[in-house]
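Heads up, there are several structures right after this.
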Structure P
Amino acid sequence: MNHKSFYLFAVILLFSNCVKNTSEHLFFDTVIVTKDRKNKLLESTVRKWQHKDIIKDTIPGISLDKAYKNLLHDKIGKNVIIALLDSRIDINHEDLQSQIWHNTLEIPNNNIDDDNNGYIDDTQGWNFLGNKEGYNMVSAQYAYVRYIAANREKFSIDSVDTFSKEYIDFHRAMSLYEKEQKIAKRKLITAENSISKYTESKIKLGTYIPDGKFTLERLKNIDTTGNGLKPYVERMAFFVEHKFTESSLQDILKTRKRRINKHLNIEYNERIILGDDPSNLRDIEYGNNNVFSDIDQFTHSTRVAGLIAATRDNNLGIDGISNHNKIMPVCISPLGDEHDKDIALGIRYAVDNGAKVINMSFGKTFSLHKEWIFDALRYAAKHDVLIVSSAGNGSLDLEKENHYYPNDNDNNGEEFSDTFMLIGAISNQLNSDLLPYFSNYGKTDVDLFAPGHKIYTTFPKNNYKLDSGTSLAAGIVSGVAGLIRSYYPDLSAIEVKNILMESGTRYNIKAEITVDDSKKIVPFSSLSKSGRVVNAYNALLMAEAISKSKK
């Protein structure tokens, strides 16, 4: 017995009608951790931990490496289109350029809608945040600010029913707005003071370090005896130690000004650039085919895309889930919150143009036209498309904070879509930190968990970095869904969703959550509907069993 057995036991299920009954083809249903384990991963493992296997590696990954080695080495898959409803994306990234969907029915740059889908020259997807002249929207209001702007006149009259749901929502929006305004103003002052202090310290120390290249070593060599330089050296050392530069401090200031002037500005109208009516779903004469602009500001889509489909085995960067996963860019996410209209039209665009999986890595707590999104989710379900969405990064229990969109129910009511999934994130730790501090959770709303903490992924301009968030977890589940639909195209979206939920790995670990400002320890399995973490190996075993049973 090796050392791993001291930490783990596994409950094993066999699929006799699926594959040979060998140790290579065992379905590991539940992992019992007999002792908390704090994983300290090597750098080489950190960069791909999400693909590891819990039994072989004692890392709670999705067993993807094991699936390729034992289940897929002699199989041939089909390409699957995965629509990414997200920000604009670096389609020229070295690890993604061969994985971007191409609309072969559209002739490039002829200014004609060749495929008659309503979108001119959409050869690589569609940008719902632009106009026909090529200008693109960057910033947008937060959804609760938009909600206030749309309803303030209605609720300014004395006769308003203060017990109505609409007024309660308006009051909730106003309370959040006032709170965030105070925080934003305080943070802006902090950013301005930081730049002032950095500039002052740079000037005072300029005689000693004239090239402005400050390092801790060079700062230590400055004699501060009797010359009043000590506070400036200490201040600059703080900036250096925390990797603040003049440029990064200016970026922070710019971000915090934008938060006040645009995201939190009730009078701001971001739709002027687009020229459409955001309250009219039939007004679709907007957008353009530029899905890759402003990638210095928009990194999110590129980060998610890498986990789904970065080219495997090319000796570059990272390996995605599958080379058969082709990314369809559908740009609906600005800096700020998405409009319901863009979300709804984006889902329909993806469905109508052949996507079998739609990844949506965004969320908001207010929705002006949630019925548009609900109808779009029903449309996707009707056309056999699986939608995978991130659960959000607010550390919220969605059982209580049930104002979260997109979702397939309203206020924890009955679900109206069988092909929608909400995904939370896990870390690589086999202890109470398995649930990272940021991930939302909820027994009713969250269907499944996946790796989403300290994940190495693609960034624009051929860069790679560690990142965290439920967006990454959703991307991984979307990638696995694409993997299943690639090798088992006879399975429906409903079947794929059920497979993902039923084949995941259970962990009998206790997780730490915050309830009423105090810490509480609960079973990890109680934090989602399935109680499981996605497992590609198990999912493929179950997919084969179900596929064979249908023949």
Structure Q
Amino acid sequence: MPESPVSEVRKKLEILRDRFRDRTIGEIEGLVASVASASRNPESISELVSAYHILHRFAGSAGTLGFTQLGEQARKLELAIKPLADEVAEGADSERVRQQLNQLLAGGYEKELVGLSNLLVVADPVSTGWHKPAPAGTDNPLVLLNLDPDQEHGELISQGLALYGYEVRSLANGEQWPENMDDIDLVMVRDTLLQDEEACWLPRLHKLPVICFSEAHDFATRYRLARLSVDACIDEPLDIPALADQVEKLLAEGLATLTGRVVIVDDDKELLEHYRVVLTSGGLLVRALDDPSRLLSELADFRPDILLMDVQMGEYDGPVLARMLRFQAEWLSLPIIFFSSEADRDLQLDVLARGGDDFVTKPVSDEFLLRTARIRCFRARQLDKLVSLDSLTGLLKHALAKIELNREHARCARSGHSSVVAMLDLDHFKQVNDSYGHGVGDMVIKALSNLLRHRLRNTDIIGRYGGEEFLVVLPECSLEKAVEVLETLNKDFARLVFNARNEEFSVTFSAGVATLNAYETGEQAIDAADRALYERKRAGRNGVTVASEDHL
């Protein structure tokens, strides 16, 4: 029987712990010998600086790798020898420092140094309680649970959200909630079911995004719902586009908090690998470096959301590396989080002033490491969205959408595969704004953007080209398949019902399609799709037209 993911993670961490123990035994022997040599010979007094750095490293790494007692004792011995190491670094009289060292050793310091090896026998149990493996990715739709006593409402919600690719399961009340609902991605619940705050099923809501259907707007009610872990309130659940928009926001936010790209730099190989295993097991993409001289090339290749870096790595100084990175405009906004066992707050602030964004004191627990990385990655992506994504739809902005289209055009030229570009435009959109206001018009735009994002592939490129117009690129897709997909989306979007000013209305869109690689440049392909779009407009709108230069 294959090992579970949790067992595999535990095994990897145990192997790293054993490697650290084996290496540290030898390092402690060398540490004791260096201090003894310095105590006998003034010419060897410089070895105190190396001894201090070794103890500093033990203080930061031992606890993370499971040797808490070793880390705590190393911190105590590090602080005791630091004044002498500082004097040596400042060029103080070697004989005077040697005499001070001997006084320290006579007070029991030597015995405590030798005793460090005994603490390698005492290790904390390997804990993987922080590790919650994500389910394997599938093509199955996201599953929403609707708790609503009104069965008719439940059916209308299920039918409406199905157009966006969601699967909705309906229950009359929370007491019917089965024991195993691990595949549920979000819960929708009527506020009347939340009256009994002692209900046994309520704690399950804490683990999932929750939308509450409630027409109450008073402070007390809204505060009570927030206390029950409700994430959003909707007055009218049958406004399907508005409901789908809230579902999209909550699911996207939840996914973003679990993903990210991280570069870690540390010269302690066991600790570096430990960090990599923990973060990778937690769902993050990680590039680990033990050689800081490769940092620039790795950043350019990997494009991380955040950079985790030790303060001192042999001949390299972390804050100096951070300052060097800030020379280049593309890394000015890259969040840099420093790791160090340095507990002095003034020194930490000095490090941050030299190019860092945050400071984490070693040793750091696996759970704290994972949460810190996830939160920082999420925040970095939020800020990046402000720059690269359209604020209304969450789709690529005009300029970035064209950049991605041109990249795909170049990829087509290299690999020889076929891709398709489409221009979409909402029909009679000015009438929507004039009749119901721009706020409702925005909701229509968001409804189409959400439909495109959910029904198209993750690899497809979707951008808001301007106003009510959208650019879509379907990589490695035939013209026939693209037309089929867009015609299905066209029919499903027309079935959506919008509510405004006590009226219901629907909106359609027109699309023009062209084969991307049939043109010399991406710009020519866009022009061809645009001409096809206006042919469709002249032919009566509400449909898909292929560029006249292409043939089905």
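One of P, Q was used to compute relative contact order in percent (Cα under 8 Å, 6 or more apart), and the answer was 11. Which one was it? Numbers along the way, then the final one.
Details: P: 22; Q: 11.
It was calculated from structure Q.
Quick check: -0.33, -0.98, -1.13, -1.20 is what I get for log10 I(q)/I(0) by the Debye sum over Cα atoms at q = 0.07, 0.14, 0.16, 0.17 Å⁻¹, for residues 236-475 alone, calculated from one of P, Q. Which structure matches? Kindly include the intermediate steps, with their values, before the conclusion.
Working: P: -0.25, -1.07, -1.38, -1.52; Q: -0.33, -0.98, -1.13, -1.20.
Of the structures listed, the value fits Q.
Which of P, Q yields -15500 for helix-only ellipticity at 222 nm (-39500 (n - 2.57) for each DSSP H run of 4 or more, over all residues; to 500), as computed? Intermediate values should be presented prior to the final figure.
Numbers: P: -10000; Q: -15500.
Derived from Q, not from the others.
Computing mean count of other Cβ atoms within 10 Å over residues 84-91 gives 28.0 for which of P, Q? Present the calculation step by step, with values, prior to reporting the outcome.
Numbers: P: 28.0; Q: 15.1.
Of the options listed, only P reproduces it.
Here Cα extents along the principal axes in Å was calculated and came to 97, 64, 50; which of the structures P, Q was it taken from? Let's see the in-between values first.
Working: P: 81, 62, 55; Q: 97, 64, 50.
So the calculation was done on Q.
Read-outs: derived from the displayed coordinates by stated rules, not from any lab. Fair warning: this is a prediction, and the values are worked out from it, not measured in the lab. Cβ atoms are built from the backbone, for glycine too; each structure is taken alone.
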